[in-house]
1. I have 1.9 for distance in nm of label points 7 Å out along Cα→Cβ at positions 37 and 85, calculated from one of the structures 1, 2. Which structure is it?
2. Please compute mean count of other Cβ atoms within 10 Å over residues 29-36 for structures 1, 2 and give me the label with the greatest value.
3. When helix-only ellipticity at 222 nm (-39500 (n - 2.57) for each DSSP H run of 4 or more, over all residues; to 500) is calculated, the result is -6500; to which of the structures 1, 2 does this value belong?
4. For mean count of other Cβ atoms within 10 Å over residues 45-52, which of 1, 2 scores largest?
5. Figure out for me which of the structures 1, 2 the number 16.4, 50 belongs to, where Rg and Dmax of the Cα atoms in Å was derived from the coordinates.
6. So if we calculate relative contact order in percent (Cα under 8 Å, 6 or more apart) for every structure here (1, 2), which label has the highest result?
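What follows is calculated from the coordinates using simple rules that are stated; it is not laboratory data. Computed from a predicted model, the values in this text were never measured in an experiment. Cβ atoms are built from the backbone, for glycine too; each structure is taken alone.
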Structure 1
Amino acid sequence: MMIRILGVGDTKLSYLKEGETDFLGRMIHYLPVRSEWVRSPKTGRKMPPDQIRRKEAKILSDRIADSAFIVALDASGTRVTSETFSKHLSRWMASGVRETVFVIGGPLGLDASLLMRSNWILSLSDMTFTHDMTRLILLEQIYRALTLLRGEKYHK
């Protein structure tokens with residue numbers, strides 16, 4: 001199985017970029033993982049948030065294969081423990097899913113159309129994070145799940 005993390009925007013803070021690079025490098029030993037970030041569409045000052053989310057959803061959707069298993073990150077999603085998350089990942093790998101795409105919206109979140117297209121909606125916390133922080137937290141949780149599946153000592 002391949003994991004792809006697809007999101008809107010670019011990480012501007014160097015310490016977050018370093019963290020992303022570190023976790024992506026660690027995961028190479030487990031399975032292929034890619035991250036892809038798209039620019040938010042040009043919007044006018046007065047464009048309503050729902051219209052911005054729709055435009056972002058179109059850009060993101062165009063980059064997702066119909067056969068992909070889509071996990072949308074959203075505050076309305078299911079919260080799980082790290083152990084439960086690793087079990088989900090294990091099930092997807094065992095079921096023959098070829099590509100799992102984790103989708104992270106921009107600062108305004110994801111459009112309802114993309115949430116409806118998703119196979120699962122995941123919430124990382126009841127707290128609110130910047131989308132930049134969400135990327136790093138997601139990468140860490142995927143890495144943690146992979147080490148759990150191998151019985152390695154990273155998770156305590």
Structure 2
Amino acid sequence: MFLATLLSTVESSSSFKEWRKTNPTPYLVHFLKIIESIPTPWIIGYYNEKSDKITSFFIEKEITTSKEEEVFKKEKKIPLLDISSITIDTDNAQELAEKVRKEEYPKEQPIKTIIILQCLDTAVWNITFITASFNTLNIKINAESGEITSKELTSLMGFRAK
């Protein structure tokens with residue numbers, strides 16, 4: 001499975017092993033990919049419950065590490081992402097989201113796509129299209145069953161600072 005390969009690539013890297021020596025408790029919380037006109041790396045995030053921050057690993061020619069960053073979350077603790085039960089891979093999730101976009105929101109043409117695999121109540125592909133008409137189309141897909149669990153179109157104009 002592609003995700004297991006990405007995870008193995010990160011966790012076998014010298015930068016991860018060095019980081020893990022001083023950070024034994026953070027755990028896997030997300031895979032993230034931004035698709036736009038220029039290639040971007042996969043990013044894998046680990047949550048440190050003690051500091052309430054995330055460290056990200058960027059999969060490029062070499063694995064690079066971010067500093068711990070603040071977490072954008074509603075709940076107090078970010079749940080562990082267990083990829084062992086995931087049956088819907090990245091390509092399947094993108095195809096399902098694209099099918100919803102084309103059938104239900106055909107006028108919304110994406111200029112950027114953000115793909116996140118995370119655990120909400122269960123493992124979820126959280127796919128957001130940023131469109132040419134200044135909207136975001138967010139589609140959540142159960143990563144075990146492939147069921148579309150939510151879809152929401154929101155204007156980016158609503159995010160303006162007041």
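1. Values: 1: 1.9; 2: 4.2.
Considering all the candidates, the number was obtained from 1.
2. On the way: 1: 14.1; 2: 17.9.
Of structures 1, 2, the maximum of mean count of other Cβ atoms within 10 Å over residues 29-36 occurs in 2.
3. Details: 1: -13000; 2: -6500.
Checking each candidate, the match is 2.
4. Values: 1: 11.0; 2: 16.9.
Comparing 1, 2 by mean count of other Cβ atoms within 10 Å over residues 45-52, the maximum is at 2.
5. Values: 1: 15.3, 51; 2: 16.4, 50.
So the calculation was done on 2.
6. On the way: 1: 34; 2: 18.
Once relative contact order in percent (Cα under 8 Å, 6 or more apart) is worked out for each structure, 1 has the highest.
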